[in-house]
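In the part that follows, the structures are each spelled out as structure tokens.
Bear in mind these aren't lab numbers, they're just calculated from the coordinates by the rules spelled out. All figures in this text were calculated on a predicted structure; none of them were measured in a lab. Cβ atoms are built from the backbone, for glycine too; each structure is taken alone.
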Structure 1
Amino acid sequence: MPSPVGHSLAAIAVGWAVNRPAGPRRALVAQTATLAAIGIAPDLDLLWGHHEAQTHSVGAALVVAAIVAWRRWPIGADTRARLFVAAFLVYLIHPVMDAFAIDNNPPIGVMLWWPFSHAYVHSSHAFFAPISRYWSRPETWPNNFMAAAHEILWLAPFVALAWFARTLKRQRGKGPKRQ
């Protein structure tokens, strides 16, 4: 499964692509941090040992998106509907990435379509290396470092592209007014 670094980068890229952040620099930092937090939130299930199940699903993404829209979390949207869509996609990118990762721990895959299905989904095409959770083993740290570096190489261009698109949209809005 991807690391928190990979999940955060993907969440930021999706969040910026779907809903460009607005406001001063301090607001941008808060919006980016909130996007990253939503992106890694499905892994909170590791705390109670029920990983890759209901929290890694469309159903959970719908619940989180509803909470974000209801509470108007700072992710840059101007309407509740846009907040909902942005939060839904930002949360959902996490289980989709997990489905396209090497998974060595049964059950293999994620319960992506819960509550509509309890089946675990896993792609035979893995783009992300597994992260080891055995922190006391000496091979864990180099393995996790290399996996995170691989994720940065794959995902940083998407973050940069989303940032560039955001900058272009902002610059277009500041051009001369037409008569």
Structure 2
Amino acid sequence: MLGKEALFRPPIDCAFQLILDLSGRRPASSLPRRLDGLFRALAAPRTKQAADEIEELIWAIWISHEDREAEESMGAAVEALADGALGEARPLLDELVLRYPDWAEAWNKRATLAFVENRDADATRDIMKTLELEPRHFGAVSGFGQICLRHGHLNEARAAFQIALSLNPHLEGLREMIDDLSPRTLMLH
């Protein structure tokens, strides 16, 4: 009988390969072109306040949708997640990815829910879908790193965090995690 780790390994391997290949991928045509300029600005050396504002704009664009009903459902799902009402969030997010399969943030939020529920194989599959649509999604890449950490895949976690930082160099918490995951630091523990 296969253990939990053996069942989980293929999604990690596939997702890790996708993450390693992100630089060669283009965002879905459904994403607003405004994001291109925001990502260029995010990569430029700036003050922490300016970087935070740009990051907030990126998140706001990702979470918005032209369909008002979709946006309302997303808002309800995000609120349910924040309140810990996971049972309320799940059907909303399932419906959003079903009705709007090209909405990267719907997949990302459902991945977040799966991660919180310790359904890491499901989270990884939703992260992959997020990144197929939006290869610059530093939140999804970082989330994959967290899954790798939970399963003891330290090299994959470190690589994912480094790639997330290449997409958003202002994620200071990731720098600390990368330092903690450096081979030298791990040998000292």
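State the single structure among 1, 2 that was used to calculate distance in nm of label points 7 Å out along Cα→Cβ at positions 42 and 138, giving 3.5. Only one of 1, 2 returns 3.5 for distance in nm of label points 7 Å out along Cα→Cβ at positions 42 and 138, namely 1. Taking relative contact order in percent (Cα under 8 Å, 6 or more apart) as the criterion, the largest value within structures 1, 2 is that of 1.
Starting from the value 1.9: which structure in 1, 2 was distance in nm of label points 7 Å out along Cα→Cβ at positions 90 and 146 calculated from? So the calculation was done on 2. Thinking of 1, 2, which structure, once FRET efficiency 1/(1 + (r/R0)^6) of positions 34 and 50 (r between Cβ atoms, R0 = 25 Å, to 0.05) is computed, gives back 0.90? It was calculated from structure 2. If mean count of other Cβ atoms within 10 Å over residues 58-65 computes to 19.2, which of 1, 2 did it come from? Only structure 1 yields this read-out. If helix-only ellipticity at 222 nm (-39500 (n - 2.57) for each DSSP H run of 4 or more, over all residues; to 500) computes to -19000, which of 1, 2 did it come from? It traces back to 1. Taking 16, 34, 30, 17, 2 as the value of P(r) over Cα pairs in 10 Å bins from 0, in percent, for residues 74-153 alone derived from one of the structures shown (1, 2), identify that structure. Considering all the candidates, the number was obtained from 1.
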